[in-house]
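Below you'll find a set of structures to go through.
Each value in this text was obtained by applying a stated rule to the coordinates, not by laboratory testing. Keep in mind that this is a model prediction, so the values were computed, not measured. Cβ atoms are built from the backbone, for glycine too; each structure is taken alone.
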Structure I
Amino acid sequence: MSRPDAIAVLGSRLRADDKRLLDAIERRGVPVVRVDPRCSAFPLEVAQAPWRHVLNREISATRARYAALTLEAQGAVVVNSAAAVQTCADKWLTSLALRRDGVPTPRTVLALAPEAALETFDAFGYPVVVKPLTSSWGKRVSLVRDPDAARAVIEHCAALPSPQAHLIYLQEYLDKPGRDIRVVVAGDRPIAAGYRICDGWRTNVALGARTEPCEITADLAKLAVAAARAVGADVAGVDVAEDPHNGLTVLEVNHNIEFSGVQRAHGDRLDIAVEIVDAVLTRVLA
């Protein structure tokens, strides 16, 4: 449905955060259209996008990127952009962007084949964290503590059918104080932050971590904004570790942020969806 005056919200799943965002757009008096990318097709000969402004909440990074590429080519302003989705959806591209802009991030190595990984493990030292290049919610993330475990991880990756799975992404294990920090950044401004606390070494809310409010200090604000800028994201979830040796360190930057945990931690004192929508409206109407 063509509605040039409306903000289109792309999303194949209507999550709690998406409902909050749709409600916040409506409360601002802006027409809004929800678009399911699974039901969308874009003829090449169409020169103008059906919507001038798009909030990209598609959970599939592939669909999110190609929808954004197409709509941007047709003249729409898309938040987040195809370039930001491509960078954030790939951990190595994110690491390269952070390194380029001088944003502190853990020591990281990419082995381009499983057979190259074992020597990399030994040179890197144990324990070490192994992550797939493209995944969310802590899936297939492993803490490798010794060479035997490293061999098992390498053999598993080598047996996977995807060529990308054969690339081994290793990251320094940080001895975090049982928590990390999720910072919500929108429009070059940190709008909320929460400690994600868990008994285990992984602090994903999807894996059971609880969230408590976190004060946004000047250093945390500067770091989170720098990370979002590095990957080109107008709206981002920046995951930060408190490295006991090197201070605040960026772990990841998420282009399709889930903020329910941080919202629960802040309660009625802050409406994160409204803050995001106001930042998006400022961006698309600029």
Structure II
Amino acid sequence: MSIHRTIDGRRRIAEWCEAALDRWPPHERVILDSPLGATHVTSTGDGEQTLVWLPGTNFNAAVHADLARRLVDDGRFRLHMVDLPGQPGLSSPQSLGRDRMVRYGDWLPNVLTGIDDPGPITLVGHSLGAAVVLASTPTNRADRAVLLSPAGLAKLRITAELLRVTIPWMVRPTSDRAAALTAYMTHPESPPFDHVDELLELAARHTRPDGAPPPLPTAVIGRWRGRARVIAGDRDPFLPPERLQGPAREHLDAPVEVVVKAGHLLPDEQPHRLLDLLAEEVEAR
């Protein structure tokens, strides 16, 4: 079953992605065959350090144009951003079902073999994308990960305020309701993110949005022990640092590094700090 409610809805999201990708720096795009169907990869930059980026729930490469430009302008990175199958974007729209995390875990190493880059690769996962990394097995080419606001490590914090902004957005999406959800996810001092609002409105209007996965089995997460950095915004409403701290220490032997003045959309809210953290990671390889 497709995540899209209608064929027209799929077209509208694809058109939004195509238009948003025009804001990217010069880039290449490929469609890879994979166990989960067509997988769209957008690649840019000519730096020596290779990043493979996996976006969060309802996100895709197109929404990260500003971040991609910052990474390219920095000069140190070569970026491959992968649209997750089963999410609004340009990869396969087929819903993955209850075993989606197992399927994602098998899918990621397959996709890495199709990316034309000698590596070594640092995996960067945001939210759901981080859970996909944790569900996979480290490989010789990709044995280090940066996990941003990672799902799959701890249960999300569910509050009355969260329900107040998400239920209206899902039931009767409007631009104002999408903007309210974005504001809830970000630090109070963060600026508006109109491109995020646009995508969230389209996702609620035209797809059946997935929630975040529950914590993954300890044995699965443990494959990344000593191989991952965990980074969270100090005002993340879903996965605050104190919620991640115990599982990160226990299962990954990693502290939670806290970025101030950031919420769940840490890559958009604090891109300069993120670039510094990524540079520290890849230079330490």
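One table, with the values for the structure above:
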{"item": "Percent of Cα pairs over 22 Å apart derived as 59 - corresponding label from I, II", "result": "I"}
{"item": "Value 1.7, calculated as distance in nm of label points 7 Å out along Cα→Cβ at positions 19 and 235, assigned to which of I, II", "result": "I"}
{"item": "Comparison of I, II - label where distance in nm of label points 7 Å out along Cα→Cβ at positions 51 and 91 is highest", "result": "I"}
{"item": "Origin of the value 15.1, where mean count of other Cβ atoms within 10 Å over residues 3-10 was derived from one of I, II", "result": "II"}
{"item": "Mean count of other Cβ atoms within 10 Å over residues 35-42 from the coordinates reads 20.0; which among I, II", "result": "II"}
{"item": "Computed 4.0 for distance in nm of label points 7 Å out along Cα→Cβ at positions 59 and 123 - originating structure among I, II", "result": "I"}
{"item": "With mean count of other Cβ atoms within 10 Å over residues 147-154 derived as 16.5, matching label from I, II", "result": "I"}
